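Pasting the structures in now, so scroll down.
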Structure P
Amino acid sequence: MDKRDRIRGAMIGCAAGDALGYPVKALSEAAIVERYGLRGITDYDLDENGTARITADTQLMLLSANGIIFAHTRGALRGIMAPVYQYFDAFYMDWYRLQTTERASRSRVGWINAYPALSAKRAPSPTSMGVFSSDKFGSMDEPVNDSKGSGCLLRTVPVGLSYSDDPAYILDLAANTAALTHGHKLAWISSGAFALLVSHIVHEELSIAEAVKKTLKALDNSFPDSLTVVHELMRSIRSAVSLASSASSDLDAIHSLGEGWVADEALAIGLLSALRHENDIAGAMTFAANHGGNSNTTAAIAGTLVGARIGFNAIPDRFVDRLELVDVILELADDVTTDCPMSEWGPRNPVWVHKYIYEDYAYWRRRTPEAKEAKEDEAKQTD
């Protein structure tokens with residue numbers, strides 16, 4: 001298993017968990033059993049077209065991945081780059097405009113803008129929507145609200161996929177990404193911890209338990225002005241670790257941690273599920289989805305962690321073949337793995353530039369010989 005397979009596994013796992021948990025989000029446990037039987041939901045509840053729909057959480061996760069690549073590409077072309085998270089707001093606002101109008105007033109989402117499902121209206125976070133509607137984003141220094149909700153967590157998955165060498169940088173970038181919409185320290189520090197867990201698993205090939213140990217060590221030396229909140233999060237993570245090896249039933253263990261509406265609770269439930277089913281992504285996502293809380297987010301966290309651990313090729317076909325935007329997710333995952341293939345001093349790659357900087361990629365790819373040749377090369381590499 002190589003890094004490409006692990007990155008694919010993490011992104012597909014995130015989307016698959018989101019899609020699995022979406023139909024039961026906020027349903028009571030009794031209602032889940034009544035609708036799906038004693039085992040609860042164990043497979044996708046498909047729409048009328050036979051598709052497992054993702055929610056706004058996965059949509060924004062994909063835009064974050066695209067934003068990181070855009071930032072790196074812009075930096076390669078111009079020789080200068082702002083902090084990565086400062087590029088995200090434009091992509092998020094384009095998405096928000098498509099939630100509220102028929103088209104964005106401007107578009108910077110590159111090639112993925114060609115897919116309407118990326119902006120389909122799917123249970124967006126009220127907190128995030130409120131921030132987007134004001135067009136005023138927050139930061140760690142200037143919080144935009146006091147929300148500790150879990151709607152910011154999945155957006156930070158690509159941070160963990162894209163960076164590996166500096167835990168402090170990963171924590172800071174993921175926290176700043178979350179702080180754009182969620183102002184409470186618990187929300188953005190939890191997001192940093194999640195991204196760092198993902199990074200350790202993907203880039204160091206650690207087990208989930210080993211990644212937890214390294215993440216806790218990094219947290220203990222981070223955010224010195226927020227130690228009370230850091231220690232609160234660390235207690236939640238340690239509780240998840242303890243419950244994973246306990247004799248508690250699945251539901252009792254989840255109930256001990258909360259419902260997942262708050263960021264640290266969602267992270268703890270997803271982590272608990274991943275630890276109990278480290279080599280079984282179906283078991284992890286099912287475990288995390290079947291409770292009366294924020295089921296899609298907790299299942300997506302579990303799917304991300306286990307998907308990163310086992311890799312894409314080990315994910316059952318039933319969670320891949322019917323997943324909305326699966327081909328887009330896989331292509332974007334491969335581009336995250338490759339990252340920008342240019343430097344400030346090297347030649348331009350026209351395929352990459354049209355894909356991530358311009359808005360005409362779909363049209364350009366159909367019409368130019370360079371794009372046709374690049375497409376043929378891609379096909380050979382994946383055969």
Structure Q
Amino acid sequence: MRKILFVTPWYPTENQPNNGIFIREHARSIHLAGNEVVVAGIIIQPDKKILSASFTEYEDACGSQVSIYVLGSKVKFLRDILYHSFFVQLILLRRIVSNFQPDIVHSNIIYPSGIMGARIAKRLKKPHIITEHWSKTDYFLKNSRFSRAGKNAYRQANAILPVSAFLKNKILQAVPDLTEEKFKIIGNVIDSEVFYYKERKPDPNVLKFCAVATWNTKKTPDKYPELFIEALALFQKKYNRNIYLTIIGGGNRLDELKKLCEEKKLKVAFTGYLDKTEIVRYLQETDFFVHASRIETFGVSTAEALMCGVPVICSNVGALPELVNNSNGILCNNQIDEWVKGLKQLTETTYDRASIAEKMKEKFTARSIGKAIDEVYEKVLH
């Protein structure tokens with residue numbers, strides 16, 4: 001059994017249960033592949049106090065040993081200082097590592113974990129792997145005062161595992177001397193025990209659409225809900241179709257989006273935040289999934305819809321073309337007329353929903369992702 005030190009700046013906590021869920025799912029997949037996993041997290045998050053610090057150790061439901069320092073503040077300026085206190089975070093990480101001798105150091109996100117993981121791996125003389133999820137990686141590598149250290153961490157890594165080809169290309173643009181052999185694209189885990197295909201009886205009188213995201217101005221500025229709302233309203237009017245939209249997720253933009261739907265005379269239900277076990281019920285009953293965005297490094301909500309066999313209409317940006325094709329949906333440029341055309345094509349096409357779900361299961365279950373990562377471990381150790 002290999003021992004894996006899994007270093008991360010994002011991981012679910014009591015105050016932020018959705019923070020870095022996809023990283024926890026990767027840890028679970030690695031454990032399922034037969035490895036011992038110790039998650040070492042230094043998490044910076046909002047807090048009610050001016051300054052707070054806590055340390056937690058536990059075994060999570062995924063089977064990983066989790067050791068996390070949570071540093072917080074209610075003041076954004078102080079959180080920024082904590083985030084950029086690289087050497088403080090490195091000291092805390094070394095405290096966690098002092099009681100664990102890994103075979104591999106596996107870091108998530110180039111800053112700060114990838115750079116810290118590189119130092120830990122060098123000191124322990126162990127292989128270092130970096131999984132990259134971060135949409136701002138290229139900006140960091142060009143503009144941060146730690147950009148040189150980040151580029152060197154990538155160069156020194158035994159393997160780099162971006163979650164999409166889109167993200168791989170971003171890294172290569174910033175660090176062009178990296179070799180192709182160093183890369184292996186391994187996507188996020190989609191929980192097939194929760195998200196799965198279920199037969200349904202569609203309503204011939206209504207076209208049901210569903211959208212899932214966190215609708216925040218600051219946290220998710222790349223989401224573009226006004227585009228699909230306006231496109232659905234135009235499509236409904238132009239082709240005299242009866243449309244019902246369900247928007248799932250919380251956020252500070254909900255009032256704005258409700259007002260827009262009223263203005264456009266679009267029938268819509270806002271559910272607020274839902275657990276994934278509740279989200280799946282809506283996905284299994286909807287006709288189509290809709291997702292407009294300016295950038296996507298993977299597209300988890302789109303992948304979850306596809307895992308349920310739901311045809312998708314989405315923006316032709318980032319990693320979404322790696323998920324969506326003619327067999328499972330429509331890709332559109334971010335223009336209203338393109339979306340209206342796409343909606344017409346989508347609603348006139350017959351899709352094999354069971355086949356859509358099956359193809360997703362082949363690629364993105366916890367076991368298939370765990371197997372792919374385990375193959376990388378085997379390679380770097382031999």
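Assuming 30 is relative contact order in percent (Cα under 8 Å, 6 or more apart) as calculated from a single structure, say which of P, Q it is. Label of the source structure: P. Comparing mean count of other Cβ atoms within 10 Å over residues 47-54 across structures P, Q, the highest figure comes from P. A value of -12000 for helix-only ellipticity at 222 nm (-39500 (n - 2.57) for each DSSP H run of 4 or more, over all residues; to 500), calculated from one of P, Q, originates in structure Q. Output the label of whichever structure in P, Q has the greatest value of FRET efficiency 1/(1 + (r/R0)^6) of positions 39 and 95 (r between Cβ atoms, R0 = 30 Å, to 0.05). Max of FRET efficiency 1/(1 + (r/R0)^6) of positions 39 and 95 (r between Cβ atoms, R0 = 30 Å, to 0.05): Q. Taking percent of Cα pairs over 28 Å apart as the criterion, the highest value among P, Q goes to Q. Comparing FRET efficiency 1/(1 + (r/R0)^6) of positions 23 and 343 (r between Cβ atoms, R0 = 30 Å, to 0.05) across structures P, Q, the highest figure is found for Q.
Read the figures in this text as sums done on the coordinates, not as results from a lab. These numbers come from a predicted model, not from an experiment. Cβ atoms are built from the backbone, for glycine too; each structure is taken alone.
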